[in-house]
Structure P
Amino acid sequence: MDFLEVIKSIFTLSLAYATVRICISIVFAGMGEMITERSGVFNMGVEGIMLMGAFTAAVVAHFTGSPWIGLLAAAVVGVLIGLIFAFVAITVKANQAIAGLAIYLLCVGLSGYLLQVLFAHGGNSPKVETLPKIHFGFMEHIPVIKDVFNDQSVLMFPALLLPIILYIVFYKTPWGTWLRAAGENPKALAVVGKNPITIRYIAVLAGSFFAGIGGAYLSISQTSIFSEKMVNGRGFIALAAVIFGNVKPAGVFAACMFFGFMDALQFTLQTVIPDQYFPREVFMALPYILTLLILGGFIKRSSGPADISNPYEKESR
């Protein structure tokens, strides 16, 4: 097989389909973290919230028989965990990076323990019913589109619309102005009569809500089972996407799609390129190596909120 044939076998419509399929969970988590960071709060526990979202969705879907109830339960659990993080990071004013790491470790341990308790074995849950896939007949007559977007999860459309909705909210509504002010200059926001703490709480809960949905997608849509390591760094990749995308809807969405493409590419490379040329472990590490490079190269250039990670201190009168 010559070089051109290898390239053609890699960059196919199947790769584009896989990119969209993989990026959905990253988009939900990335957009959620973007909301949180816009308010001036850095939540490093996104990975853990996604893991608990995936666990909750699978467990609830197993016991109720409904993946929709599982999805709702995952979103609620995400909000509850976000509330714990918000209390520690905003009210108690603990170091936000450490608080996020503690949330991550808590979720890893709790999901593993509850899995053992509920099913008397670790590793993974029983198979569950999954969310439906969408198939539009009119797309059958549209080349490329039909192969990329048809038969994707029902969650694909909210994921694609979310950046547009958040752009409108951020830049066209009063609440978006308050949210951005909470991250840039909370004291000035307080002067005009708005409470930065309340806005930061709402932002953290909204971000955790979307992270929970992103985790649920993994267990009741992309697959039909929960396994202990299934999030597999996607929460940290979402954090990198927010940095890479300068905490702006279009940029973060583009970064999420790029990371999704790289993840899909590594699966394709494993099947196309024989092991004797490159060990498959090299390809498996590709998205995470890229994440480290981006975090190292762009974190200082990222134009995020000026007051990110700083606790809000009320001025004494």
Structure Q
Amino acid sequence: MPARDELPDAFFMKLSGLIEAELFLKIESVNPSGSIKHKTAISLIDAAERSGRLQPGGTVIESTSGNLGISLAALCAKRGYGFTSVVDPNVSAQSVAMIHAFGGKVIQVTARDAQGGYLGTRIALIKEMLAADPTLYWTNQYANPANPAAHARLTAVEIAMAHPEADWVVVGAGTTGTLMGFLDYFDGIRHPAQVLAVDSTGSITFGGQAGPRFIPGLGTSRIPEIYQADKLRHSVLVPEPEAIRLCRWLATSHGYLAGGSTGSVLAGIRARADLFSKGTKVVALSPDGGEKYLDTVYNDAWVQEVYGALPALDLSADRPRQRLEEAASEVS
């Protein structure tokens, strides 16, 4: 288990106005390195140390353009390891600066892979670097069982303890580590809550068509090895512009600045409002805060350049499902 000073107490925020059901947002930006990936980083490094493959003074490498890179850089700094993050052009300047602040190194790829994303290119580079320097240790968040284990053991338990009567848990899918951990825990035996998984349009994880994505956090152009499709019953794809609109709604209606993945999760809840009847309780996951997205999600010029004009979000105009039935593609 991680040292107690490496994790905070759980924090939940009640949201109103989005759906008829009772809705709580689990805030993960309170973690020491600012996101839910702090738990993933602890689990990955703990597993590496237990296996003996990560030795004192060693160097960790990972493919990540966002929060895991920051969290691994922070944890490696604390435990005395070097760290290199392989990123792509979607990485924010703030994320790069934070990795550097913790003493980590950043290598950026620019070539897209066969699916139109960057993940294949990033992983190919890591494999080349491992072949050239076998002293490197790749945490490999896409295939490492320590990734979902972190969230079955920590995040899911925090939700169950705080909201034992929760009917639904809603989570975004990136590497699917958090998702698979939740599906392992919310299994009808340890806890009866059902899980709704949310992904971005352009991701192929749930069988969607590959396409360009500009907000790091959710989605893949290569299905992670840890993902087990047979465990998933409820999922939805939402376009990135809807994520932006929900991020901005959350900021102006509740005073909380959230990252892009949180906007996607809220957009997914709105798209599948038919699942959440009045009287049910829903707990949604907010992986990180919005400070790293001030130049993108919350920047009008960037949004206009990438997506064009976004209409204002009016939750009172009509039913949430009607508003999103063309914008969001339900997978199951």
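Just so it is clear, none of the values below were taken in a lab; they were calculated from the coordinates. Small disclaimer: the values here were computed from a predicted structure and weren't measured. Cβ atoms are built from the backbone, for glycine too; each structure is taken alone.
Matching task: 20.0 is the computed value of mean count of other Cβ atoms within 10 Å over residues 154-161. Pick the structure from P, Q. Write down the numbers at each step before the final one.
Numbers: P: 17.2; Q: 20.0.
The read-out comes from structure Q.
For the read-out P(r) over Cα pairs in 10 Å bins from 0, in percent, for residues 130-257 alone, a value of 12, 36, 35, 14, 3, 0 was computed from one structure; give its label from P, Q.
Working: P: 11, 31, 33, 18, 6, 1; Q: 12, 36, 35, 14, 3, 0.
The value was obtained from structure Q.
Which one of P, Q has distance in nm of label points 7 Å out along Cα→Cβ at positions 66 and 242, as calculated from the coordinates, equal to 1.7?
Working: P: 3.2; Q: 1.7.
Clearly, the read-out refers to Q.
Could you figure out which one of P, Q the value 0.9 for distance in nm of label points 7 Å out along Cα→Cβ at positions 250 and 290 was computed from? Mind showing how you got there, number by number?
Details: P: 2.2; Q: 0.9.
Answer for the origin of the read-out: Q.
When mean projected area of the Cα convex hull in nm² is calculated, the result is 15.7; to which of the structures P, Q does this value belong? Don't skip to the end; give the middle numbers.
Numbers: P: 18.7; Q: 15.7.
For mean projected area of the Cα convex hull in nm², the value 15.7 is produced by structure Q.
With FRET efficiency 1/(1 + (r/R0)^6) of positions 178 and 266 (r between Cβ atoms, R0 = 25 Å, to 0.05) computed per structure, which member of P, Q shows the largest figure?
Values: P: 0.05; Q: 0.95.
Ranking P, Q on FRET efficiency 1/(1 + (r/R0)^6) of positions 178 and 266 (r between Cβ atoms, R0 = 25 Å, to 0.05), first place is Q.
Upon calculation of helix-only ellipticity at 222 nm (-39500 (n - 2.57) for each DSSP H run of 4 or more, over all residues; to 500) from the atomic coordinates, which of the structures P, Q produces -22000? Don't jump to the answer; show the numbers that get you there.
On the way: P: -22000; Q: -10000.
Corresponding structure: P.
Given a value of 36 for relative contact order in percent (Cα under 8 Å, 6 or more apart), point me to the structure among P, Q it was derived from. Numbers along the way, then the final one.
On the way: P: 36; Q: 19.
Derived from P, not from the others.
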